[in-house]
Structure I
């Protein structure tokens, strides 16, 4: 396989993984915001408020991390 083909495959992989990270990050961030503000949206969730807020906060942090990782595109440790 020539160097150009390898470089093209690497770029395609990085692009697809970046899109996946953006999508999953947005989904997880949305879930976290939903859990944090569910009472203001008029939805009752049968969980303890501390657990709901802790889980929502963790989802927000992890979602932001996934979006950041998709932005940085640092998938190879060279």
Structure II
């Protein structure tokens, strides 16, 4: 049986909306087109929710708004 699977990176780029500064967040929890829970510099935890209208994940922490396109995905073929 041949099929395909998708794997996601365990990091993603998180951008501050106001200052456009990008940092790499380490993903703790991820559900595609739903939610990302990530840490920034292993000290701050941010939760981003999928926004269908802009096709990005958006969230805020400490009055700062963040956005992310999510982790990179890789699709590969399986033989099982």
(message) When helix-only ellipticity at 222 nm (-39500 (n - 2.57) for each DSSP H run of 4 or more, over all residues; to 500) is computed for each of I, II, which one produces 0?
(response) II
(request) Could you tell me which structure in I, II was used to calculate Rg and Dmax of the Cα atoms in Å, for residues 11-50 alone as 9.8, 27? (result) II
(message) Say we calculate distance in nm of label points 7 Å out along Cα→Cβ at positions 3 and 35 for every structure; which of I, II gives the highest result?
(response) I
(message) Comparing relative contact order in percent (Cα under 8 Å, 6 or more apart) across I, II, which structure shows the greatest value?
(response) I
(message) On distance in nm of label points 7 Å out along Cα→Cβ at positions 27 and 43, which of the structures labelled I, II is highest?
(response) II
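Where a number appears in this text, it was derived from the coordinates with a stated rule and is not lab data. No experiment lies behind these values; they were computed from the predicted model shown. Cβ atoms are built from the backbone, for glycine too; each structure is taken alone.
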